[in-house]
Structure I
Amino acid sequence: MLREYQRRAIDMLYAWLEKNAGHPCLVLPTGSGKSHIVAALCKDAVQNWPETRILMLTHVKELIQQNAEKMRQHWPGAPLGIYSASLRRRQLDEPITFAGIQSIISQMDKIGHVDLVIIDECHLVNHKQQGSYRVLIDHLAKVNPALRVVGLTATPYRLGHGMITDAPALFWDLVEPVSVEELIYKGFLSPLRSKATAAKIDVGGVHKRGGEYIEAELQAAADTDELNTSTVDEVIARSEGRKAWLFFCTGVRHAERVRDELRKRGITAECVLGDTPPAERDRIISDFRAGRVRALTNANVLTTGFDYPDIDLIALLRPTCSPGLYVQMVGRGMRLKSEAKDCLVLDFAGCVATHGPIIAVQPPRKPGKGPEEKKAPTKTCPNCDEVVALSVRKCPVCGHEWQMQPVKLELRDDDIMGQDGKTMAVKNWSWRKHVSRTSGKEMLAVAYYPADYAASIVVEYLPVLHDGYAGQKSRGQLMKMAASAGVDWSDEELFDIEQTASMLSNATPPREIEYRQDGKFFRVIKRRWERDEATA
């Protein structure tokens, strides 16, 4: 039985495919149950159109196994074949085939006609017309020019490329049916907690190549006797009541040395590496799941295809410039647990400070042509997403003022969820057009009026006509708010700011909001219309 948001995902996907000729990407948070969505999609397609042939692709055997298991749970007796050298299965004659891209690429001449390709972890697909995925899809499209491709990912961006929809990418658009905030609010995901750590990995002297830290230099900075000792000691000191620890390290030697430090302190610990024999890896993970091993260290292995819900402590010892890798690492702790209420993230690598809360991660910029220009440091306005110089004290678009804060040399919590806020009962709201004084672009401003008139009015800004990610994010947010408020409109009406403001002003406001005050302005975190609904 699908959850409401999973059914919503399929409905939104069908609606997109009916209106467009290209290939969409379905964005689903880690732990949202995308395997069940894929299973329902395959079953619906094959049962309604019996001649349909579907090819489900991914890059690791664990994802093939997980997706196939959910397929059989959802549809016992499904006409399902698996093609994977790692799993020693080579079936190509079923209507639905789950395959590893490395295995099936050499057999593409034998595949024949395919109607639908589904790609799990599709942010790995190359933007350019190269790489195994693109070669295979180009071949299948020649056999069937009407071929449709659907991607699935929690991170629709790629370091060095930007959004996976940036031309000349394979995917045309993003379909985003549900947010991390909604899944946590409805009890489908476990929240994360984070603490600023006393020990920190200094990457000041580490250079970058292709947008990411150079591996050898990064390992040299992170893998020192002093850091390994202090980070392990701090994890143990903060781990009270937590039973399953996962460490992300910078490389093989680093992962092994952190494991050894844990063992010296009486912690049962194992290490999983890329060259760990499959049987040994399966044994280690089985012992971890059974509680016989408390801590797992790894290097570039357990970011995808590894799901153990009871992970309740994650130690980030691997600094990264990749927002996707950051999301994948901390996402290992977001599944519902049998005992713990949350997962503690100890961020020795500065990832939270670099990429922001998990609900507001900024994708990497699309690189420009030619040498990268050196730019002055910038910051983003928390109210309207305007990017301004780091030295600016007042946002030229919405007027937000940054307050100069004295430097405090004390340990503080890092808000990895971006959800620490106050709750306010809402009596009414009012929408209006707002014009940027710098760009001249129009945006929407909404004022929430409190039921308690002694409280402050909360105002937020939605730059729905801005270019790039800020505009895309705001438009998606606006559609969610409008749907919850009972407004039904056409795509054309969305871009008429004054008409949109008028329609929403007369619509049903949320019964309450959660917000944070930032200087003299506010950031709205959640909006609730009904008991069981939260729109972030």
Structure II
Amino acid sequence: MATGAAGEHVIDAKRDRLVIFASTLGTVFEWYDFFIYGTLAAIIGRVFFPTGSETAQFLLALASFGVGFGVRPIGAVLFGYLGDKLGRKYTFLVTITLMGIATAAVGLVPGYGSIGMAAPIVLVLLRVLQGLALGGEYGGAAIYVAEHAPRNRRGFYTSFIQAGVIGGFLLSVGVVVASETLVDKASWNDWGWRIPFLFSVVLLAMSLWVRLKLRESPVFQAMKDAGELARNPLAETFADRANVKLVLVALFGIAAGLTVIWYTAQFQAMYFLQNALRIEDMAARIMIGIAAVFSLFWFLLFGWLSDRIGRKKPIVVGYALTVVLMFPLFHWMAAAANPELSAAMARNPIVVTGSDCTYNPFAKAQATPCGRTLDLLSKKGVAYSTAAGAPGAAPVVTIGSARVEAADPASLDAGLKAAGYKLEKSVPAFAQGIQVVLAIIVIGMLSGMTFGPVAALLVELFPARIRYTSMSIPYHIGTGYFGGFLPLISQYIVAKTGNPFAGIWYTVAVVAMALVVTLIWLPETSGKELE
């Protein structure tokens, strides 16, 4: 690290630009790999998990998506240890290589129809490799940038790492849309969906070329030269009670809260548009993508602002606003995206009356007549409520004041149509689409408030000798479990309850917990000297 006579940091603009660009490019690539899986979950479910139930296929694909997040803490332990022992640079060279190879391999795995059960097994194993790699990437990139940054610009510099997450999402949506446009629909469903996965080879080559130009972090190099490296970073992380407390605050107050807001802005919003509001898949992706472009600004703004007002304030305010605004924002989205369907649900609610109305979204076939009725409604993506009926009585479906034959799909379709339920996939009018984008931009602002300052905060929170391990473990447990399983949990809640808004309760509950933890126990770290 260059220093002046008084020991102050001297800014090397050329070096800093390369550091930020290389670290951010890697983050874009890493998250691109993860997001294309989530974006193509419906096709992956059909190709690798053919169960006979579209709902079960979709949920199983989301479950395998969550597996990648579930192993991220293991990657955080492994690569955190290596990052604190061997260095920041070489560790995240390994993580990006592993991620790229695993992602490209997903595009080469034959489907269930070709190799049977081996297909989903290989797919899940590749998801495990992706998760391990991502467990080491974020910490390395954030630390590398922060340890180069001037003290008064650390939040702004590291906000580019956070913006790289959005960049990865945007790139995934862009490549999926472009690939889908280049081939006809039949080819897309057959083999074209593999193109975005194979494209990761190009991104891997670019990222490696740039990262090989980097030198080791000056803070790590100074520790190495002084012989002050941790002998066992994992043991030291949990040996000190004060450090363990910070790990728990980072887990429950930071990682869990910011992640569920971010995934709600992207995946939950996308599935809500596609499934509950019956918006064409391409139109939904484009609206999400446009909103994500504006979210880049929020991440950089609040990262920059955290250098001036502190890290804690924007995070606390963002959490509080999320708890208050999340439901109204999704209701606004529903009213704008498909006003006919939204009005029909309000004017003519669906009630299923029957005995033993148990419903298992993962089951190939439901065990009871009432369960089969709920399965029909769930597949259509319409909201419903249930009421207890007489023991042994056949289920009854009422739509508003009209009664329809529950066991007859044709009668159910006719009843829904007569009640104004617009269930055909559609593209909203321009003015309506603008409102949807605005609602998602507001959610993106909440994500920027809570995510933008976090890379700098986590780096500042822990001592240099165990920094990689100490920040990576809570971050990836929080993002891996609270965030990674959000698509599965929220969509399961929706399928189980018949309420398209019910999945949002998961986001609100996690953020409320994070708000309490952050407000009470998170210290302010802005301006802390990293050495």
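Rule-based calculations on the coordinates, nothing more; no lab input. This one's a predicted model, so the numbers in the text were calculated from it and none came from an experiment. Cβ atoms are built from the backbone, for glycine too; each structure is taken alone.
Source structure of the calculated read-out (mean count of other Cβ atoms within 10 Å over residues 198-205, 17.9) within I, II: II. With helix-only ellipticity at 222 nm (-39500 (n - 2.57) for each DSSP H run of 4 or more, over all residues; to 500) derived from the coordinates and found to be -9000, which of I, II does the value describe? Answer for the origin of the read-out: I.
Each of the structures I, II was assessed by relative contact order in percent (Cα under 8 Å, 6 or more apart); the largest value belongs to II. Given a value of 151 for volume of the Cα convex hull per residue in Å³, calculated from one of I, II, which structure does it belong to? Traced to structure II.
Say we calculate distance in nm of label points 7 Å out along Cα→Cβ at positions 222 and 302 for every structure; which of I, II gives the highest result? Intermediate values should be presented prior to the final figure.
Details: I: 1.4; II: 3.0.
The maximum falls on structure II.
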